[in-house]
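Engineer: What follows is a set of structures for review.
Values in this text are rule-based calculations from the coordinates and carry no lab data. The model shown is predicted, which means the values in this text are computed figures rather than measured ones. Cβ atoms are built from the backbone, for glycine too; each structure is taken alone.
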Structure 1
C-alpha cells in the first residue's frame, strides 16, 4: 500500500504538469479556433467552421505550406549528410574530436545571430558569396529576393545549422552497435555496403525514425530563419506556415484564425508522423532485432 501511495505521489506532479502545459492549452486552442477573437477584446463570438474554411480557401496559406516543402526536403538531405559524417567520425579518424566539435558548434549559435549573419552572406551587393561570384565572372544571384532561390537559400541555413545536432544523435547510436556484429560479418566476407544495410541501419532504425521526425516536424514548423531574414517576403514568396500563423494573429488581429491554423498544423504533424512511422518501420523490427544476413 505504501508503495502505491509513493508511486501515485510521484506520478501526480508530471501528470498535473502535462495537463497544465499540454492538454489544457490544446483544448483551449481548439475552442478558440471556432471564435472570432481578435486578441484584445474580452468577447469571443462563435463562428463555427468559418476559420477552417478560410484556412483551406486562402491561397497564401497553401503558398506558405508549399514553402515548407523546401525545409522538409532539406531535412531529408540533412539526415543523409549527418549519417555520412557520423559514420566517418565513428571510425579511427585522427583528430575526430576536433571535427565533431567543429560540425556541432553551428547548432549552439543563437538562431537570431545565424539569421543576421546569413543576411550579410547573401547580400546582393556586399555579400561574400556574390563578391566571389563576381570575381569568377558570374552575375550576382538575388538569394533573398528571387521567388524560388530565396526558399532554397533559407533552407540551406537550416541545413548548415542543424546537421551537427543530427550527426551527434547518429554518432551516439552508432557507438551503441556491438562491434562483434561487424567482425562476424567481415569474417563471412560481407562488403561495406552489406554491413551498412544489414547491420548499421537495422540497429539504429529508432534513431533514424527520431531524426526524421525532428526534421519533418521542424520543417513544418520552420519560422526563425525566414522571419529574421525576409519576414516572409518578398510578398509571401518565403512565408512559411508558422510565419503566416504569426501574421494572422498580430497583423490581421485574427487570433481565431491563427488558432485554426495552429490546430491544422498540429493535425498535419501527427499525420506526417504516422506516415513516416509506417514507411520507416514497414519492415517491422526494433533496434534490438538487427540481424545480419550474409
Structure 2
C-alpha cells in the first residue's frame, strides 16, 4: 500500500509580514476584583456624587470645627439671627452662634451614630444570620422565631424605652437603634448563606476537610459580600434618620448635644420669622441620606454585575 507524501517547497511557503502577525490578537486588560468594581461604580454618576458628597461631609465634620474661629457653643448676642455672610456663611442662630460650625459639629454626632450602629449591626447580622443559614434545621427555626418575636414589637417602642431607662446619651441612642436594626442584616446573610452553601465550591471545601468556620467565613460570607455591603449602606441613613427624628420631636439626645435633629428642633420656633436657619440641618440630613442611598444603589449594581 503506497503512502501519500506532501512535499513543501520554498515556493509554496510565504512568510507573514510583521504587521500581520498580531492582526487577530485581542488584548484584554487584567483587572482585580476591586478595580473592576470601581470601574463599574464610577459609571453611575449619582453614586459617584453620593460618594464625593459623603467625603466632603466627613472632612467638613472633622476639620471645620477645628479651624473655625468660632466654637459651637460660643455666643454673640450682638449678631443674633444674622443672615449668611462671609464671616458666618450659614448665618447665626437666636443666640448668635455660628450655624456652620454647629451643623458640622452635629455631623460628627449624626454620622458617628450612623456608621457605628451600622458596623455593630454588620457584626451581629453576620454571626447570627451566618450560623442560622449554615447550620439550618431546628437551630435555624428557633433563631428565626426569636427574630420574629423581636420584630413583632415596634422598633420605636424599644428606642423610647431604652432612652428612658439609660438616659439621652449617644451610647444609649446607639444601643436603642441596634436593638432591632440588626434583624435585616441577619436575614440577608442567612438567605445568601443558604443559597451559597449548596454550590460546588462550598461542597468541595467540605470534602477537602475544611472546618465549618472556615467554610462559613472564608467561602460563604466572602461570596455574599455584595448584598451585605448594599444592606450595610442602607442601614446608615436609617440610623441617621431615626436619631434625627427622635431629637427633632424632643425625645432623642441630650439638649446639650448639637446633632442635626436637635439643631432642626431648635429652629422650629423660627420657622416663620427666620426660615433659612432650619434649611441647613434639614438639608444636611436630606442630602446625606440621599447620598447614602445613591451610594448603596451604585454598589449594588457594580457588585451584582461582577457576580
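Engineer: Given 1.75 as the derived value for Cα Rg over 2.2 N^0.38 Å, for residues 176-271 alone, which of the supplied structures 1, 2 does it correspond to?
Structural biologist: Label of the source structure: 1.
Engineer: Identify which of structures 1, 2 gives the largest calculated value of relative contact order in percent (Cα under 8 Å, 6 or more apart).
Structural biologist: 1
Engineer: Additional query: As an exercise: mean count of other Cβ atoms within 10 Å over residues 128-135, calculated from one structure in 1, 2, equals 22.1. Which structure is it?
Structural biologist: 2
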